[in-house]
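Participant: What follows is a set of structures to go through.
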Structure P
Amino acid sequence: MQLDEEKTLAEQGGYHNQITCSSTNGQAWYLKVSVIQPLSSGGHTIPLDAFRWHVISTSGSGTLTHPREFSAFTLVPQLVYISTPAEASGQSVTFQFRYQLRIPEEQPSGSYSTTIRFTLTEML
């Protein structure tokens, strides 16, 4: 990958990150996504707006909040999905994510890492 090049993970092929969510408490729920920290290597970081996510597929019939676009990761959890009442009774819903990264032009080389956090919260 070249500096300042934008690359979508699995631009060709079938790799994606998949998660499965369900609730058995009879409550509607929502899914959020965030990162624990920016991509970092030693004292260097890649800006958050250079690392993006997108739901490419879901088995659910609820509301996707960003249905056709990549969204930049943030440290604050972002709403991804709101379930339907039918999905509150234990029905599993799967999500497949795709990620996109743009390495800034002056970014030092290194082994960059972060943790992506998915949070399911039931509405009371």
Structure Q
Amino acid sequence: MAKRLKTPLSESDARSLKAGETVYIDGIVYTGRDEVHIHALEYAEKGKTVPVDFKGSALFHCGPIMRKVGEKWEVVAAGPTTSSRMNSLEPQFIEKFRPGAIIGKGGMSQPTVDAMKKFGCV
């Protein structure tokens, strides 16, 4: 049976899911790779506010192809990037920013899985 959730996700939303369930996520899904993790953690370390509230968010490990049109950037294509690239940063990121879901491909390290369990992230 499929579940439908809406961002921002609550910790109970994340904890209600079972392995193998199909989940549809409505709402805002942020994209980011290792650079987003690095910059957000650096901002937090310096006492700066990040421009996005990641609490309860869905974060898609994404490698976009972008094109500049005038003064703006637009997405040409976007696909998943390997989540294991974020393993050295993800446990700290989860603890600090409390995202509700991480979407990507490939494996995640045990410390990342442990942080997800501890802070209610899927």
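Participant: To which of P, Q does the computed value 20.5 (mean count of other Cβ atoms within 10 Å over residues 57-64) belong?
Facilitator: Source structure for this number: Q.
Participant: Continuing with this model, one more query. Suppose helix-only ellipticity at 222 nm (-39500 (n - 2.57) for each DSSP H run of 4 or more, over all residues; to 500) works out to 0; of P, Q, which structure was it derived from?
Facilitator: Working through the options, I get structure P.
Participant: Now for a separate question. Give the label, chosen from P, Q, of the structure having the highest value of Rg/Rh (Cα atoms, Kirkwood Rh).
Facilitator: P
Participant: Looking at distance in nm of label points 7 Å out along Cα→Cβ at positions 49 and 89, point out which structure of P, Q has the largest value.
Facilitator: Biggest value here belongs to P.
Participant: Identify the structure, out of P, Q, from whose coordinates relative contact order in percent (Cα under 8 Å, 6 or more apart) was calculated to give 28.
Facilitator: The read-out comes from structure Q.
Participant: Taking mean count of other Cβ atoms within 10 Å over residues 73-80 for each of P, Q, which is largest?
Facilitator: When mean count of other Cβ atoms within 10 Å over residues 73-80 is computed for each of P, Q, structure P gives the biggest number.
Participant: Matching task: 12.5 is the computed value of mean count of other Cβ atoms within 10 Å over residues 65-72. Pick the structure from P, Q.
Facilitator: Comparing all candidates, it corresponds to P.
All of the numbers you see were taken from the coordinates with simple rules; none came from a lab. Quick caveat: nothing in here was measured; it's all calculated off a predicted structure. Cβ atoms are built from the backbone, for glycine too; each structure is taken alone.
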